[in-house]
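As structure tokens, here come the structures.
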Structure I
Amino acid sequence: MSYVNAPIHDLLIRIKNAYMARKTTVEGVVFSKFKINVLDLLKEYNFIKDYKIIEDGAKKTITISLKVVKDPVNDIPEVKFYSKPSRPWYVGYKELHSVAGGKGIGIISTNQGLLPVHVAKQKKLWGELIAEIY
């Protein structure tokens, strides 16, 4: 197993690549609570169908079920990263904007947990902008 320096980047790129390859599952994703929070947001906003946590002894992995790609232009998500392990990207609530005219979500890590950008803007919260998916 290789060491991944940016696990959330790895998770989102694996999902995007699986959609591009017209796969229906992503298997073998290493478990973390932060990834589960990101997957909950993606599931809530219909970017993925579902996910399962698989335990094999002390080791946990995640299997992600994806939607079927019918229209490649609209069904394959685009991912834009802001924060990197070497440089976190902090934004105030006044700097937050809608993603792709409301069709996408931005993921921001606040003191109240991971939130979509539009919810953080309503609550007037600032934090680390992780990525935008649209």
Structure II
Amino acid sequence: MPRLSVWLVRASFIHLMLGLLCGALILAEKGVPFYAPVWHLFPLHMEFLLIGWLIQLAMGVAFWIVPRFSRGASRGPETLVWLSWALLNAGILSAAFQFWFPVMLVVGRILEVVACILFIVGSWRRIKPHGI
């Protein structure tokens, strides 16, 4: 597995753990009320699991499994995909600050969309018919 895929998959598992922690706290509060503001973790729970875990895991596996080039660097220039990884995680962290700075949610979403576009652009040339 290429190093970039390893970083994407490991980061996705970190977000999975954070999302499960938020969800466990919310579920515990629902069962035995102990601290009502814990429900404010619900947006983080969704952010960590949907964007941080699912999207990032899909990106890591896609980068690994998409066909390689027969000549030169097997996966082509990886700079855009590395930048995509950095922007995606920066976007997730920015969205996590939405409670204190509401504008950070918009900033986070913009970073996440740009990260996905960069991933597509960085991987586009590798999508080709078999044998070419």
Structures I, II, by volume of the Cα convex hull per residue in Å³: label with the highest value: I
With FRET efficiency 1/(1 + (r/R0)^6) of positions 43 and 67 (r between Cβ atoms, R0 = 35 Å, to 0.05) derived from the coordinates and found to be 1.00, which of I, II does the value describe? I
If helix-only ellipticity at 222 nm (-39500 (n - 2.57) for each DSSP H run of 4 or more, over all residues; to 500) is calculated from each of I, II, which structure is the one that comes out at -21000? II
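Coordinate-derived values only; no laboratory data. What you see is a predicted model, and the numbers here were worked out from it, not measured in a lab. Cβ atoms are built from the backbone, for glycine too; each structure is taken alone.
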